[in-house]
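**Q** Read through the structures below before going on.
Derivation of every value follows stated rules applied to the coordinates shown; laboratory data play no part. Just so it is clear, the structure is predicted and the values come from calculations on it, not from any experiment. Cβ atoms are built from the backbone, for glycine too; each structure is taken alone.
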Structure I
Amino acid sequence: MVDGSSLLICVMALVAMFGGGLIGIFTARVLPPHHLSDSSASVVKLLATVVVSLTSLVLALMLSSANNSFSVNAGIVKKLSSDLIHLDHLLRTYGPEANEARATLRAYTTRKSDELFPASAVPAPSDRETSDRLDALLDSILSLAPTDRRHTALVEQALGITSSIYAERWLLWENPGTTVPPQFLFVLIFWLFLIFVSFGLFAPANHTVIASFLLCALAVSGAILMILDMGDPMHPGWVQVSGEPMRRAVIEVSRP
């Protein structure tokens, strides 16, 4: 599923680029011949090169930022999954007294997995519901009464990991992804429009050129869509953080 706003932006970019190419082609047919001389073409191409370089730099920076956001969120999800499995192992080692805490951990892990990676046909649990489960897990661990040094060490480790789970929860909440201001995207699309107009001014009007303009516009629009999706990796889209670590965590903590 692709976010509607991202798809709208990419459609606008596609229309701007392909329309700009067509405008350039048909504008060249009504311009006086001296406007299309070799000297005029050299100046226009030189100026277009400046805009192309600037646009390429901006797209590269957007890709780098989106990739960084994707990598950070993917790392947090993997760390969260690992901590959930580790916590379950500690509680299992503690003994039957920790069964209630393990049951709460299973409920939290399942809800967190459904919250982060909801199935299309099932509504995702709210963040408040998931948070309440985590608070209940902490209370269950605090209610354990260690009877020896071994149990005391296990409880201390369990509390440390639970603290890490709280931190990872807030990191995912505070780092939803990169956001690109609409004004910035408008300027970027305007640059792409100018580039394609400059290309169309000196291009022959035939089906091959027009098809090339369309395919190139589709390629650039697809790249923008991928960048926007990658910059928002925790929401359903073409590029999304894998939910496999959380699914493995659900399976692991569900073991008897």
Structure II
Amino acid sequence: MKLSYAFEERAEDRHIMKLYSVDLSPYSARVRMQIYAKGISGIVFELPEHWGMPKFRERFPIGRIPVLDIDGDTIAESEVIAEYLEEIHPEPSLLGTTPRETAYIRMLARLADIYIINNMFMLSRHTGALSRRTPTAARDNGFTEQLAGEVVRNLKALDKLIGKDGFACRGRITLADCALVPGLFFVENVLPIAGVDTPISAIANVAAYWAAIRKNEHAAKVLIELRRGLEERRERIRSGEFEQFVAARTAAQKEADAQD
């Protein structure tokens, strides 16, 4: 299935590239925001066949998205894809003008990736925030509190590092913004589903950054896609479709494990 925000391929593009992506994936979103900010054309966004099922791993062993397909050759992991796109499309650069600036950008992107998004994923899985009609863990649950506490601590660390001019650093869009935007979206939208108050408004520099970056055209485009994905997930949960999908995936995984 081709998604509605596919790019048209230009005649001068050498390779046929596809980004296997879904709206609600924060890792896919960071790559999409990079593509928008750099104005790259010739990349078609698609939902991969058998996404979420064991059969998906037959073609993509890591089993996660995004995956960049280049003439049938594939690259996995959002950070790796981001670096590849910077190398083949160096202008406009979303890295620094010096090695030290680039290191700082990568540090902020890693903070978003490892310390915010990853904890949000674990919290979502533990509470069922994005998979059940009613999350299974309340606010007083110990593990929920631990993960939420990690998110707050990491946001406070970000507060000391984030730029104060509407961008993560360098006064312009960088790969740091591309990672932070979907990360903060998940903090703002998934924490409440898990029964945890959103801490962003109480963390001054992060709150100011979040208010400003949402007005950026590339961030705004990605946020529309993320919200669309969240609403689609909620509708699938309400209708029972997502529960049926999870049951089918579990059965398929058991069958696959039995054959190994």
Structure III
Amino acid sequence: MKDIARELRVDPLNYAGDLKSPIGFYLRQSVFDEKTKSEGALRKKLYSRIVSRQSKDGSWDNLFVSTANNLWNLALLGYDAKDRNVKKGLDWLFSTQKYEYRGYPGFFHSGNRKESSTMRSTHYGEFGPGCTIFYTTPYAVHLFHMYGLDKRKQVQKTVDSYLKFWTPDWCGSWCTINVLRMLIEHPKSMNTKRVRNGIKYLADIQTKTGSWKGFPFYHTFHALSRAKQTAAKKQLERTLPSIIRRQNKDGSWGKKEPETQTFLVLDGLKNAGLL
């Protein structure tokens, strides 16, 4: 694949350079390799702000959505599972793994009545508003992956369950891309037939413009950027003209959630070796 940085209409650092957020910090550090003394102060400030809102039980507002997003933010800032507040948050997530789905164990749900409405009104991060249990469970496994907990028996149990029943047309597009994203990156599932079938399913619905019919463009692009299969890389190549065309004048991508969508594009390009 080629480096498309020179083909972009605007230098994306114009936008990312001004973001005083975990996403901005991550993009400057990990995508653009912009390391300055001021970034260390910003990291500490953002950490303090995030953990100041954490409840004693380790959650944020006793909501999976809030807890997951804050743990994602802490991972973007470079904190690991040894951090006291991260550990408390991860322990709370593990405590919500008490549900079965059609007889398959290992599913996550907080039981909070506000969960579904909060999820559907939140468009931040790598996961989108599908059915609640197909948002919370893949997101939880993704976080455990980010924090190096892939080998935990509780995590392996969940992945095993998905490998036994999941197919790419099991539910709607958000549910599909949420689950496929998680299976693509987990060591236990990344090279399985389930993942190959999921990637082929997306290839079959990819349009001439590079988008995927009925699927969220930026999330699908980012999910495939983590795949090692040739079929995924071919889809990413077909998408590049659309990536270039969709960039905003300020260097960002997206309209409703430009910070998240810019992250998905730039991190995806980095994952695929295109930046």
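**Q** Could you tell me which structure in I, II, III was used to calculate distance in nm of label points 7 Å out along Cα→Cβ at positions 37 and 117 as 1.2?
**A** II
**Q** Supply the structure label, taken from I, II, III, corresponding to mean count of other Cβ atoms within 10 Å over residues 29-36 with the calculated value 9.4.
**A** Going through each structure in turn, the value belongs to I.
**Q** As an exercise: P(r) over Cα pairs in 5 Å bins from 0, in percent, for residues 53-148 alone, calculated from one structure in I, II, III, equals 2, 12, 16, 17, 15, 11, 9, 6, 5, 4, 2, 1, 1, 0. Which structure is it?
**A** It traces back to I.
**Q** With Cα Rg over 2.2 N^0.38 Å computed per structure, which member of I, II, III shows the largest figure?
**A** Comparing I, II, III by Cα Rg over 2.2 N^0.38 Å, the maximum is at I.
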